[in-house]
Structure P
Amino acid sequence: MDPYLKKTLDLINYGSMDNTYKMSWIRSIVEFCEKTPKKKVHFDQLSRLIFKYYWNQCIFFNLNQSHNRNKKPEIIQIVENSIREYQSSRGFKKETFLRVESKIDIPVTKISSVLKKDVCKRFLNLGGKVNKIYDYDLSNREIEISNPEVLKTYSEILYNSINYRWTQELETMDGSPRISKKIKGVDRDQFPKRGNLNKFRKFIDEENPKRKCFLTGKKILGTPSIDHVIPWSYMYSDDLWNLVYVLPEENSSKSNRLPNKKMIENLKTRNINLLKITEKKGIHNKFTEELRLSIENNYVEKFWIGFKG
């Protein structure tokens with residue numbers, strides 16, 4: 001293995017982490033080299049990339065990026081403030097960074113200051129030694145990468161390692177389900193896609209033939225909306241045990257609100273009734289099997305508690 005690549009991978013795989021700054025930092029360096037393999041790079045150039053990573057993860061999944069749940073990392077606070085400002089003026093719709101880049105003022109200098117203070121030097125520390133893959137000039141907020149061509153050549157390997165370590169850390173920091181899918185879902189500027197929920201209608205109809213709204217109890221006259229009781233942004237999956245009919249206006253207003261205890265108990269009851277009905281009618285497939293497992297393992301309660309954080 002190329003010695004420089006080995007040093008970089010060792011920093012990614014074995015460096016200590018209190019938050020995810022180090023992974024966003026090295027990912028920005030790799031991405032910069034992949035596109036522009038120059039030795040010298042200013043912190044401001046990396047800040048834009050780091051802002052992009054956290055924007056996508058925050059706006060879609062609101063992932064907790066630190067072991068300290070009582071104090072969010074400074075860069076996360078900066079990004080979340082930008083998201084709030086954007087949404088207050090342009091609506092709640094969730095957009096990837098690439099779609100909003102030209103519409104927002106990216107606080108590059110603020111992020112650059114955090115990189116200078118908390119990230120640049122610390123990233124190189126490994127087991128009490130300095131594993132130098134770049135030199136740094138903190139006064140000018142600049143690094144000089146020792147071998148940018150290696151980072152470009154092996155960018156795919158490095159991205160995979162970075163995402164894997166980032167996922168590992170988020171599993172202990174955030175605790176929500178499907179962390180690896182969430183990281184991959186916004187990797188390379190992808191837009192997280194929701195599945196088509198119409199395939200679940202025939203199952204929901206079995207238990208709710210009159211098509212009453214799960215939230216209000218009112219009969220739905222038109223086509224009912226299908227809603228995730230525990231928000232999709234937390235689950236990042238479409239599961240029969242978490243899907244119900246709601247009035248279209250209720251679905252649009254619910255957003256990512258925390259379901260209350262009564263909703264959770266109602267969902268658990270609905271799932272038990274739905275399973276009984278499908279078993280009585282001899283309906284057996286992957287959806288009903290997942291429904292059965294959700295009841296046996298109390299998924300509704302467990303994921304609701306996890307979402308409450």
Structure Q
Amino acid sequence: MNQNQNALTTAPTVEARDLCLTYGKQPVLKNLDWKLMPGQVVGLLGRNGAGKTTLLETLLGLREPQSGVVQLLGAPVAALSDDNRARIGYVPQRSDLFEGFTAQQLLDYFKSFYPRWNSDKVQSLMSRWGVPANQPIALMSGGQQQRLSIIRALAHEPDLLVLDEPVASLDPAGRRDFLRELVDQVLDRGTTVVLSTHILSDLERVAFNVAFMRDGRITIQAPLDELLDQTRQVSGNSAQVNLYAERSQAQILRIRSLGDGRSVAMLKISQSQAQDAAGLNIERTNLEELFLELA
């Protein structure tokens with residue numbers, strides 16, 4: 001999948017600078033900086049408890065950091081106009097639907113807030129995804145509720161779409177349908193998307209970029225294809241590993257000791273510098289291995 005590079009020439013859709021947030025004595029965001037450009041699709045990866053949901057909620061103004069600045073669509077998040085708020089779509093990790101409503105009542109209610117509401121798209125998705133219009137939301141299955149939450153987020157054709165574990169309750173067919181719709185949304189409209197998920201196979205289908213969150217910071221963000229092409233896992237004698245990294249002009253993504261004077265390093269190396277070396281085990285990586293090492 002080739003990302004439209006022309007979309008990346010304007011100001012950031014999302015820009016966070018020096019975000020700090022603590023729960024009690026536990027720091028969750030530590031001087032975090034992050035930037036998302038128009039048209040980017042970024043998969044946010046991190047272990048449970050890494051702070052991904054906190055970060056997304058802080059970016060959207062749902063949590064207030066102790067310090068730092070967030071700008072969305074060129075404006076401070078705390079001072080967003082109604083017009084700019086109407087350009088944002090959000091699917092939270094836990095459904096916040098009004099369970100006393102039917103699906104149709106819920107959608108009719110939200111339609112009044114969004115000038116760009118696409119009723120034809122709503123009806124098409126409701127039909128294709130098997131969401132009953134007149135059934136109380138409280139009586140729907142978890143998968144139906146999640147589909148409805150996604151429809152609500154896509155209905156007004158947002159410029160920024162934030163998705164926090166959006167497919168956790170969907171079966172494989174439902175996930176495939178959602179991802180296809182998500183790709184169409186991005187390709188047709190140049191929507192900026194940030195997608196947090198633990199289903200790495202889904203991420204590989206749609207994410208042009210991946211960002212790894214660890215210790216309260218975004219430790220690395222890069223195009224997924226570039227990471228997979230250029231990252232090598234190098235293990236062996238620690239001194240040899242360090243020398244190899246230096247000679248190949250590699251970016252050290254992570255290095256850890258294996259004991260007995262041995263270590264393993266995850267290195268980002270240009271194709272021209274990625275050479276074999278006697279005494280070292282050098283392997284290509286996949287997304288799962290990157291996740292285990294970097295997140």
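Taken together, the values in this text are just the output of simple stated rules run on the coordinates, not laboratory data. Not measured: the values here are computed from a predicted model. Cβ atoms are built from the backbone, for glycine too; each structure is taken alone.
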For this session: Using the calculated result 1.05 for Rg/Rh (Cα atoms, Kirkwood Rh), pick out the matching structure from P, Q.
Result: P
Problem set entry | mean count of other Cβ atoms within 10 Å over residues 109-116 from the coordinates reads 12.8; which among P, Q | Q
Problem set entry | Test item: helix-only ellipticity at 222 nm (-39500 (n - 2.57) for each DSSP H run of 4 or more, over all residues; to 500) calculated as -9000, pick one of P, Q | Q
Seminar exercise, completed: For Cα Rg over 2.2 N^0.38 Å, for residues 21-148 alone, structure among P, Q ranking highest is Q
